[in-house]
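Multiple structures follow.
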Structure 1
Amino acid sequence: MGKTTPVHKPSRPLCLLLRTRNKQGVDTGVRARHGHQVRKFLTLLLCASLILGVPGTREAFADVRKADIVLGTSVDSRGLSLAQCPSIEAQYAIVMDSEGKVYFDRNAYAPIQIASITKIMTALVALENSTSETVVVVSERAASIGESSASLQEGDVLSFDAALKGLMLSSGNDAAVAIAECVGERLSGGTAKGLAAEKVFVERMNAKAAEMGLTDTVFRNPHGLDDGEYEGDQHSCASDVALMARAAMQYESFRTVVGTAVASITVTHADNSQEAFELISTDWLLGQYEGACGIKTGFTDAAGYCFAGAVNRGGDYLYAVALKSTDEESRFADTATLFDWYYAHQVDYALAHSDHTTTREYQGQVENVPLVAEVAHTGWIDKRVKATLADPAQEIAIFDLNGNINQTIQYKELTGDIRTGDVVGSITFKQRNDLLLTVDIVACEDLRAPDFFQGIGIWWDRFFRGFSGQPQVAESVLINQTPLVDDRTRGN
């Protein structure tokens, strides 16, 4: 597993220095002519804020709750110590892997506003209903939406890819409306335009949520604003957000955009002039946390500070969602804490554990291997075949807090000649009730079946054994063990 890298914890004012404002003074998002230099400057500021920050502030709000859920069971019921659980500020949170397995959740199925995290579904619906050739035209409505912005102007024309960057990197509400109007018109067959097209798009967002089986998600707009004229019953929950993120990350174009710290886009203005500029991601973890690769921030007064993040350390994607954290810094620190906790409890567990070894010839060489079983040959009365795992060195990644490993063995009925390497059975490994895998066990030696004359002798021997109740065939023996999982964090 990859080494965990602590997340930098900047204070909000430092990052706000990099935001620009339009003529009306509305926050327009992060936009820079020299984005790479700005990004480097941001990194220095983040590091400086760590040095100058007041220690202990976060710890005063972060906590572990007895009702927090680890792998479907509460912390209290599992008897876990504080050291074994993630201490976070977020009121709603979840950790989910690429298969949808939930490792941790806090109020993950309770409804809450999710602010600009809404744009994950906006992107997902847009990606499903557009092509790389789709062109987005910015209407007056889109350009004047306000709040976070990609700085688009009425009449601007840009590619779908550029609009997606404006949507996901700078969290542009203008880009959200422009995309919704464009794709909504396409969905309506060209009959709906402007606000009507946006409504068509939002209907498709809700339909998509239903198709995905999202349990408590309602959309009312494509950007996530939830007050004033946008006040309503739009909401989601941490579990649904994780599922949305997982679905969106199936698209390579989405992964590329959200995993980019600084991106350049070109816009054609209404007067046919072109302008190229760079957008800086609102995701502070990019470039600061090992394996970070997106996805989306969010904030409104009702939603609080939110973040849905993903990491990949050379394997599958892992998703963590932190909703209603206390401040801008904490949503990233909470997410990093959840990732750190997951990786700290991922351990490699060797499948072969035996106090005995045997030899086998493999690929022309004799090697010592763990003796995991001796399998009875039914042709003989007292002979067994020594066996090991097909891959004696095989390990499996497990989550140690899920409990100990157990095994069950299935022996094959051996009747004919057995050669080294023949499959003579299988072992199934489980952790609690979760199936981990089933692996073959193979013969470590040759054993010939009885010949004709030996068979006659064995028949007579078994005949007389039947009168005394003696066994007719040797008993197979399982030698492999499943030692307790090493819980490295148990304690206070």
Structure 2
Amino acid sequence: MQLQDMFVAIAKKYSSKIAVYDQATDKDIPYEKMLIASLILAKKFNKYKSRYIGIMVPTSAGCMLSVLGALMSGKIPVMINYSTGARENSIYAQEKCSFKTIITSKKLLEKINCEHVQGMVYLEDIMPSITILEKLGALFKSKLPTKMLQSAVNHGDDDETSVILFTSGSEKDPKAVQLTHKNIAHNLINIPNVINVNEKDIFAGTLPLFHIFGLTTNFWLPLSLGCSIIAHANPLDYKAIVESVKKYKISILIGTPTFFYGYLKKAKPGDFSSVRFAMAGADKLTEKLRTTYIKEQNMEILEGYGATETSPVVSVNVPGANKPGSIGKPLPGVHVKILDRETDKELSANEEGKIFVKGDLISIGYLGDIEETSLRMHNGWYDTGDMGIIDEDGFLWHRGRLRRFVKVGGEMVSLVKVEEVLNRLLPEGVICCVVDVPNPTKGSDVVAAVATGEFDKKKVLKHMAKELPAIAVPKEFYIIEDIPLMGSGKVAFRQVEQICRDMQENGKK
């Protein structure tokens, strides 16, 4: 069953239930109206010739309906990141996937100060153009029996591509990841098998849908269960999100550590009392943040792990099977192995190496990039580019990106490990990022970029020297007013690294 077929079945089953409480428009939209609106958009999208259609809309009913309408019309949605260079990302997507039409919003472009790109079509123009006949036609169609309606919208093989998403580009140019209906369905089927989640749950829809973390866990997962979604267009509006947790009694809260930290600054004790499952992913959950939530909110954040290419969830800690610091056990049907970094020999428990993943969740590859696909995907196994271990109990532990290991004086240093130590020593609220800069004799120096905040540098370095080898202790601290972040809340390492290199050359600290 393809994703749009699943939605049709759920929409028919829970027709009068509110599917989306859209905070951007202050509208509550039941499943039956979502179904009718997506059928209308499907007909509108039919006139565009390309197989692909771009979608650049914030997390909202408008974005969700655009995705559903695209799939129902037989098109593949290409999700475009508007948080970092919207115009450039739009053109990049058009060229990479060979299409023109991008569904977007005038309001969004005004807010992010983005110029019109040829091929952009605005939701504000589509909605007034809908005729009475189109509305009546969609209404009539929505009343068809489930199986007949599923046959009336585009449907096909589960192995067909359901979406194109771009990798974050935090380390190199974004790749166009092709995810099939089967890939995403693997998460939709197996997450409820390890987490007690059902149609009674209310999800926070706070993550951007141009990242797979948001698309799967904040959109397709609640939709596949018949849950309600509280959609927030701005993931950084922490105050509004905390207020909506209280107002709507949100029970499932999934986000990045950066966002969880933002919520904490705006929350009072008891504000998260309705949340029965909180999960963090996309970046390392610090012990400090985890314990602060337990202390101040009586809520434990469980850590998971995934990638765009894995649709995304590979593993997750769950109530009753939680090892803080780990990234949990693999989902059912997911196979994980650890290979030696140099020899590719499969390693035993507690031996550190490269993380490889296999299962129905693995992408079919990168669009237009056979070379990169062949480098990362071998006989069904996906090379995550991450380092880690599997312990004796089957829990996976993340040690950082292979690209975030550097050679200093001939020795391998994990920048993630240095960050973990530094995070513990810095005051609450001070964000840090550890990168490397060139050193003519040692190859690289480890340096720390720290967002504005008061701290005792000598004291911090003294403590770091007790926990880390001398080559891993940062040689410099560069103060950056605002550490650049990706739309997902991850640190934009490439940008931070370049800023530090520029500051090194200019002699600034």
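As an exercise: log10 I(q)/I(0) by the Debye sum over Cα atoms at q = 0.17 Å⁻¹, for residues 406-461 alone, calculated from one structure in 1, 2, equals -0.58. Which structure is it? Comparing all candidates, it corresponds to 2.
If semi-axes √(5λ) of the Cα gyration tensor in Å computes to 39, 24, 24, which of 1, 2 did it come from? Here the read-out was taken from 2. Once mean count of other Cβ atoms within 10 Å over residues 334-341 is computed for every structure in 1, 2, the highest value turns out to be that of 1. If mean count of other Cβ atoms within 10 Å over residues 86-93 is computed to be 23.9, which of 1, 2 is the source? The correct label is 1. Taking distance in nm of label points 7 Å out along Cα→Cβ at positions 126 and 222 as the criterion, the top structure among 1, 2 is 2, with the largest value. In this comparison of 1, 2, the computed figure 4, 14, 25, 19, 15, 11, 8, 4, 1 for P(r) over Cα pairs in 5 Å bins from 0, in percent, for residues 382-437 alone is attributed to 1. Taking relative contact order in percent (Cα under 8 Å, 6 or more apart) as the criterion, the largest value within structures 1, 2 is that of 1. Source structure of the calculated read-out (FRET efficiency 1/(1 + (r/R0)^6) of positions 262 and 422 (r between Cβ atoms, R0 = 35 Å, to 0.05), 0.95) within 1, 2: 2.
Here, each number is a calculation from the coordinates, and none is a lab measurement. Keep in mind that what you see is a predicted model, and the values were worked out from it rather than measured. Cβ atoms are built from the backbone, for glycine too; each structure is taken alone.
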